[in-house]
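Below you'll find the structures, each written out as structure tokens.
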Structure P
Amino acid sequence: MPAAIPEMIKSRVTIQWLQGLSRDAIAHDNNISAGAVSNIINELTNALGKYETDALRELAKSLKIAELSPAQCAIGFRTMKILSEHGIDGETAEHFISDTYKKCKSIGVTPSKIVSYIEELNKFSDQVRLSELKII
């Protein structure tokens, strides 16, 4: 009976498989047989289910292609959920953010300048009520 594969190797095999590497490449990289890779992936599939396992692999491959971390993906998801709750669809939000960023960049407005401008406006509004300003 062959020696049991250490959990560390099993974890690495699972991660590499989720990243979309081929069975042979994973086997070569971890110095195990292609059959052992299949057995490890079969264990994962039996534990999670075929649909879930395939979906996780597709998600991991898509994140890798997009050069996104799972944390970045989660931030994007939460942001889109907030916008959606306010009736803003994804395409509208994307155009708004993109257009706003481009216009700010073209006139030299950086995030630090935005914060500075808001601080100045806040101090100014303590002295003068904005509703009292005469618009020319």
Structure Q
Amino acid sequence: MRPANRVVADFMGQVNFIPARILAVDHGSGRVALDSGLQLTLPRSPGLDAGALVEIAVRPENLRLSPPVLTHNGLAARVTDIVYLGNSIEYVVTGSGDQRLRALAHPSEVFAIGDAVAVEFDPALCTMFRRATA
């Protein structure tokens, strides 16, 4: 189920919001460039057109950390905090532009503070919202 807007996404529990800009649209999808430079094709909400500033919402359990070998859906980051939650570990990672993300991992996936990682995610598990203007 996809949340209808950013407020609902935030209300539904922890979520990462990643700033981006829509480069092009095609039917129900949009090609976006994250502020880090990574480009992805994601499901697009109606009313979001090329040039729009957006936020990509992705839940911590939908992020995967791996050694720093980037894939086409990976962001370079460094582990900055670790919270042990019993049956999972929450990693806080910081990428380019000081973008902080939370990722949940199985306890067998062990990283240390300071480790370089790739943060990977499935674009199909992301939601796009118009970025609030200040």
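Descriptive notes on the structure:
- Read-out distance in nm of label points 7 Å out along Cα→Cβ at positions 109 and 125, computed value 1.5, structure in P, Q: P
- Comparison of P, Q - label where relative contact order in percent (Cα under 8 Å, 6 or more apart) is highest: Q
- Structure responsible for -0.97, -1.09, with log10 I(q)/I(0) by the Debye sum over Cα atoms at q = 0.16, 0.18 Å⁻¹ calculated and labels P, Q on offer: P
- Parent structure of the calculated result -1000, given that helix-only ellipticity at 222 nm (-39500 (n - 2.57) for each DSSP H run of 4 or more, over all residues; to 500) is the read-out and P, Q the choices: Q
- Structures compared: P, Q; top value of distance in nm of label points 7 Å out along Cα→Cβ at positions 45 and 93, i.e. the largest, recorded for P.
Every read-out reported here was derived from the displayed coordinates using simple, explicitly stated rules and does not represent laboratory data. In this text the structure is predicted, and so the values were computed from the model without any measurement. Cβ atoms are built from the backbone, for glycine too; each structure is taken alone.
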